[in-house]
1. Consider the structures I, II: one of them gives 19.2 for mean count of other Cβ atoms within 10 Å over residues 191-198 as calculated from the coordinates. Say which.
2. Out of I, II, choose the structure whose coordinates give helix-only ellipticity at 222 nm (-39500 (n - 2.57) for each DSSP H run of 4 or more, over all residues; to 500) equal to -9500 when calculated.
3. Assign the value 70, calculated as percent of Cα pairs over 13 Å apart, for residues 175-230 alone, to the correct structure from I, II.
4. Match the computed value 1.25 of Rg/Rh (Cα atoms, Kirkwood Rh), for residues 279-326 alone to one of the structures I, II, and report its label.
5. A value of 37 was computed for percent of Cα pairs over 30 Å apart; which of I, II is the source structure?
6. If FRET efficiency 1/(1 + (r/R0)^6) of positions 247 and 263 (r between Cβ atoms, R0 = 41 Å, to 0.05) comes out at 0.60 when worked out from the coordinates, which of I, II was used?
7. Assign the value 5, 17, 20, 22, 17, 11, 8, 2, calculated as P(r) over Cα pairs in 5 Å bins from 0, in percent, for residues 111-158 alone, to the correct structure from I, II.
Structure I
Amino acid sequence: MNNKNYLKIDGSLGEGGGAILRLSAAYSILFKKPIAIKNIRANRPNPGLRLQHLLGLKSLSDLSNSTLSSCNIGTRELTLIPNLKNEVKSNLSLKVNTAASIGLLLQPIQIACLGFKKPEKIEIKIRGGGTFGKWAPCLNYLTAVTYKIFEASGLKIKIDIHKHGFYPKGGAQIDCHIYPPPKTLNPINITELGNVERIHGDIIITNQLRRNRDNIGTRIRKIIQQKLKRDLNIETDIKFTWVDSISPGVGVFLWAQSDTGAIISSGTILGDKKTSSEKLGNITAQKIISYIQNEIPIDNYLSDQLIPLMAYIEEKSCIKVSEITNHTRTNLELSKRFTKKDYKIVKSNNFYKIHF
């Protein structure tokens, strides 16, 4: 930990959570910089590594043939030394015994893959974990929003969902295919929302919640359609799907692509016992309505996911957001430490522009 060649990272930076750990590890592999992280998840009630963080770190180091220091659940300091030869495995299998977010498990891997030239395709099989979870992007969101923007830049990621997983038991089954970019990435410039003609939606409901006289999907969809028609008068295409899952759950997600190439969304909204179907529909609809009415092309859940690409891309990039979230600010500060590129935030009346 005292080696002067390590880039030292304080895990209490900003929001002091797992995002610092994930991004630092990904950047370490991407930029071939050894890191030493201390105060891991210092600002959380249960600081140190949790099982999902441990699994993510070991998967990343295994895939990239890098050297991870000995660590366990509760570890608060660790080092990671990237493999300078760029020897990358083409296959990885993960078994997750909790409802840990698959989206967050994949996050550092997909960032690290920006720098891989071979193999042409990396296949990751995940058995277990959650496709939906609190404070994490659901896989439907990643497929319809995040990965569409990534692909326009040059990084292609495809996910096949064989089984959904919800808290607390998880049990998802997915295959992820990552195609590292063969050439220079295109800059990301999304500063205008433009015209939105149709709003799409996915309502995922587990079969445990089926009832003869009370169709949750119909109720959620009806309230969303009514609110969107009243407030925006935009056509909708909203589907609800019954799925098998070990744990019961409901996940709702709306998105829309505009004529500028922007993809705006509600983010993932989860149902619970205290929230009626009507309230869940209203909350979800209002999220996307707010972005569209204020002409915001990048939602708060997407902004921090785009920062690593913008920092890595050689050409100038710029996005327009409604606010600078804690995750976004943390990612900006970490990006500045690993790259030679600085960022600039320009504030206007009801939005911000982030320049790289």
Structure II
Amino acid sequence: MKRTLILAFLLSLLLLPCLRAYGDVTLLDTEKSKLQLYGFFKLDAAYQDGGVNGLTFPRYATGGDGNLYLSATHTRFGLKYAGAPLSNGMNLSAVLEWDFFDTASPNQMKPRFRQGYFSLAKKGHSLLFGQAWDLFSPLGPTTLMINGYLWQTGNVGFRHAQVRYTYSALRFDFAASISDPATAGGWAAIMPVLQGRLGLKLGANGRYQVGLSGIYGREKASAATVAFNNTVAAAGASLDWNLSICKRLALKGEFLSGANLTYVVSRAGLFTDIARQEFAAKKVQAFWSELLLSEGKWNGWLGYAFEDLSDDDQLAARELKKTGALLAGVQFAAGSGVSFGLEFAHFTSDYFLSAKAKTNQVMFSALLSL
């Protein structure tokens, strides 16, 4: 299977040696409004020699047999809108974005809403209203697994409805937001989730960027199986970096520490402490970092990630304690928005007081960007 994927990748490069450049498609351009279509068509083909938590969104290794899949569910489209400035000079823009990721069906997918917001900006200040990416732990890894995305294996941060203020200056950025506290599981909360980030831009043209972000919320925890209930905090701090080492080489990543961070796609949820008759927040540490290389039409990456539920006293036997991933990939831009990628990932999972699981994955992606 690995040889088949490599041959398909090489054949694709030979068939499309040189095509034109690409960009967003302009749908409307008047004196008052501009509307652009962006996005990509994407086909993924992956082989896994062991079990993973989800075929089209692999995040960590599980027990079980290997798998093979081909999927177009990661195809994504969006609209960018720019309107006439307000009377006070504030610039207006908006984004609407969706994809076709659907875990219920591999070939009868439904559109899925991702982002939808508008913003007002003037002289470095901006206000955002709608659903957008979180401020907490804001960077994302370079990978072909755009829905696995190393979530629950080192990367956190997701999309939520929010009101956000941002100030951007030459050497620093500051942002703060209040976000919807609800999750897919349903939070009982009347307090919004608070997030903030301070970023520094150092060196010529801000080539060295580092940031510190935080998150805080409160959840009313209860369960039908126990008689008690109590409020549990969701809190964390994250350090992020994006360093341009030279023209062709960069290093980016994040490290975080916190508790009860399922809100931002971590495995650290709640622990039922029977002895204390209360719910407690599971503690977590997570890390990911990648070395990025670019040369002409070629881009490559090499990275490592892990997420560790750090307090053994909060774990039950055979509970998933630590997940890790080592990945290496390459992508070739053939032109006209067409690109082909090949990525290898090695997933590891450590189960508390139990056996480990390992899975290797080879993924090929063909992508047409608008």
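1. That value comes from structure II.
2. I
3. Of the options listed, only II reproduces it.
4. Details: I: 1.08; II: 1.25.
Here the read-out was taken from II.
5. Working: I: 37; II: 45.
Considering all the candidates, the number was obtained from I.
6. II
7. Structure of origin is II.
No value in this document is a laboratory result; all are computed from the given coordinates. Note that the structure is a prediction, hence the values are computed from the model and not measured. Cβ atoms are built from the backbone, for glycine too; each structure is taken alone.
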